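Quick heads-up: structures coming right below.
Each reported figure results from applying straightforward, stated rules to the coordinates on display, with no laboratory input. Predicted model only: the values in this text are computed from it and were never measured. Cβ atoms are built from the backbone, for glycine too; each structure is taken alone.
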Structure 1
Amino acid sequence: MSGTAGYRGRFAPSPTGTLHAGSLVAALASWLDARAHGGVWLVRVEDLDPPREVAGASRQIIDTLAAFGLVADEPPVFQSARGELYLLALGRLQAAGLVYGCACSRTEVAQAQRELGLPPHVYPGTCRSGTGGRPVRALRVRVPDETVGFVDRACGPVAPRTSATAERR
């Protein structure tokens, strides 16, 4: 099925056990949303935490969805099989200068957020200009300092800054 509006909805279960009622409701909501927009519905299995995975859970989840009439419009995608695609995408970001290393621990990020009065989801930009020789723990995406606006169907208009730079001025 091809969507007329280019809408692509998805359900992304983690195969850590059987599909529970809450996840089934979430799957149904995303399926209905895709259908309401004339789009396609996808299943993307988040199988990236092997110690927590339950053998056979992916198949059971897909079968349960199908039993309720929720069949993906394309074959299910398993995140564990997409490593090469992610490395290629990362390479493109690095080549464009849009990725930088961060040496901060989660504790250090949280402390800087508190000191700067930033919300928990906003990275304070501590390593944007370099790590000071500290080893890199994570890669971050360099974004321009601008406001990006959109309308959330539940929350209404949202217009966050893409960088913490403006909030620190």
Structure 2
Amino acid sequence: MTLIENNVLKDLPDEEQQLILQTIKFHNAYAIPNMFDNYSILFLKMIRDADKLDIFRVFIEYYESPPENRASETAFGLPDTDSYSEAVISSLHNRRTASYRTLKTENDFKLLKLSWVYGLHFNYSLRIVQENEYIKILAEKLPNTDEIRSAVTGVEKHIKEKLQT
């Protein structure tokens, strides 16, 4: 792990080092495990949101770069077709984060990123998504179908609702 290899945490108390290392282990788990106390969950939520925001940025850059400059592994080598999976669309319509297991195409991968909005924990994170127009940019990279437009509208509505509270 880079933090350990580069001694990034060396000046922190042991307890804080362990908190950081434990929460990082679960930063990309589908759901937050029940093994943490409230204090640790707060840090895990922050790390999870920061990771998603960073990945949003990276993928926006990826999709906006010329195809010949894209790293082929970035979309897990999924086929780049006009199709998308019902399971991923269903997750979006049900306001749930889609599962990697359901991905079949690159469009599914883009839709998965949209579904991450439902897994963000902090309004500040949603505000960053909104201010950077990540949803709009990703939506422009998807097929223009009623199903996808409806899913995108649902994501945008979710963001607005959360930011009004």
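Observations, loosely collected:
- For distance in nm of label points 7 Å out along Cα→Cβ at positions 32 and 64 computed as 1.9, the structure of 1, 2 it came from: 1
- Of the structures 1, 2, the one that 17.2 was derived from, the read-out being Kirkwood radius over Cα pairs in Å: 2
- Structures compared: 1, 2; top value of FRET efficiency 1/(1 + (r/R0)^6) of positions 80 and 152 (r between Cβ atoms, R0 = 30 Å, to 0.05), i.e. the largest, recorded for 2.
- Looking across 1, 2, the calculation of distance in nm of label points 7 Å out along Cα→Cβ at positions 40 and 120 that yields 2.7 traces back to 2.
- Which entry (1, 2) yields the derived value -10000 for helix-only ellipticity at 222 nm (-39500 (n - 2.57) for each DSSP H run of 4 or more, over all residues; to 500): 1
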